[in-house]
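Alright, structures below, take your time with them.
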Structure I
Amino acid sequence: MSTFRRGLPVVLSAASGTGKTTLCHRLLSADPRLALSISYTTRQPRGQERNGVDYHFVDDATFDAMVARNAFVEWANVHGKRYGTSAEKTRELLDAGIDVLFDIDVQGGEQLQKRFPETVLIFLFPPSMEVLASRLRGRQTDSAEEIERRLQTAREEIERGGGSYTYIVINDDLQRSETDLASIVRCERLRHTDKRRTMHALLGGAVLS
C-alpha cells in the first residue's frame, strides 16, 4: 500500500574511517526509493572519485559565490576544505516525494535539521577508537600527524553526534549495520506518512499499491 508524504531527508554522519561511504553505497543499491545528495566541495578528487557522481568539485571562488547567493541549504568547513549541499536540488527532490540520503558531517546535519525539522539524523560509531586508528593508518594516504589530527576530530565528532543525533549505529559488522540503517529509514517513512491523505484516498476508492 502506498502512502502520501513529502520526501524525507536522511543524514548519515561519522568520523573519517568509520565506513560511512561504504554503507551509503550499500543502502542506495538496496533501496531504489532513496537518492543520494551530491555535495559540492573545494577539495581535490581522491582515487576513483568522479565529478558530478561522488562530488561536485569546485574551486574556492565558485564556492564563495554560491555561499553569497545562498545556494546551499547547509555548508561546513571540514579538515580545511569546504562542503555544501545544493538548496535547489534538495527542495526539488523532497518536493517530488523522493527520500534523500545526505553523506555529510555533524555540522551539516544539524544545519539541515534546522531547515527541515523532519530530518532523520543517524551517527555511525566505529567499534572502538583503536579500530578507527588502525583503519586510518591502513589507508596509507596520510602522515602520522594528519592521522592524529583526524583522530582528535573524530573524538569531537563522536561526542557531538552522539549527543545531538536521533540514532546511533555501531559499525562492528557491515551487514548488521546496513540492516539497522534500512530499518531506521523504513520506520521513519512509516512515521511520516500523511495518514489523513492516505485514509481519504482509500475511502474514496483509490487503489493503493
Structure II
Amino acid sequence: MSAVPGAHLLVTGFEPFGGDTANPSQEVAKALDGRRVGGIPVRGLVLPVQHDDARAVLAPALAEPGLRAAVMLGLAGGRARVALERVGLNLMDYRQPDNRGDVVRGEPCVAGGPPAHWSTLPLPAILDALNAEGIPAYLSNTAGTFLCNYTLYTALHALAAAGRRIPAGFIHLPYLPSMVASHGLEEPSMDLALMVHAAEIAATLALAS
C-alpha cells in the first residue's frame, strides 16, 4: 500500500493500573509510535484507565481523516497467549476501581447502542500469521467488561456511526516478565519484543484487508 499525505495507523495502549507500575500495551504502543507499517506511519496513543477520560483521548484520534486502521491493545493478566478479541459488548461492569477510583456496575458503554459490535480486523488471518511466527495466540470471545471492552465497543460504535469502514479491533496481551517478577506469583508472561512483533503483524494485515 502506498502512503498518501496524512495517512496513518493508530495503535493504542493503556496506562498501568491495579497497583502495577507497567502495562505491556502501553509499552507496545510507545515502541510502535513513529514506525512505518506497510508504508504507513504509526501513531501510538496511551489511554487513561477511566472510561470518560479514555473516550476523550480516543474519540478525536478515531475522527482524524487520514486514519487507515486502528489496533487497540490492553492487558489481560493471567492469559498466556495473545488474545484476538472478536466482540465488544455494550456493558461496563467491574468491581476493580479504575484509575480515578470509580467502580461501574451494569451500565451500557453507549446508552441506546446495539448489544454488541464485532471486530473488523481480519482476525483469522492474524491468528494464522501469529502462529506461523511461533507467537502463541487465539481467538477470544470475551474482552471482559472493564476498560478494554469499553474501548473496543465505543471505538467500533463511533466508526460505524460515522460511516467509516476501516479495520479496527482489540488485542489483549499477557503480563510482562518483569510484572510477574514483581508479583512473585506463578503467572504466564510474554517478552515485550514478541508482543511488539505481534502488534506489527496485526497492523500489517489490518492495512492489507
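Comparing I, II, where is relative contact order in percent (Cα under 8 Å, 6 or more apart) highest?
If we compare relative contact order in percent (Cα under 8 Å, 6 or more apart) over I, II, the biggest value is for I.
Work out the source of -10500 here, i.e. which of I, II gives that when helix-only ellipticity at 222 nm (-39500 (n - 2.57) for each DSSP H run of 4 or more, over all residues; to 500) is computed.
II
For Kirkwood radius over Cα pairs in Å, which of I, II scores largest?
Biggest value here belongs to I.
All of the numbers you see were taken from the coordinates with simple rules; none came from a lab. All values derive from a computational prediction rather than experimental measurement.
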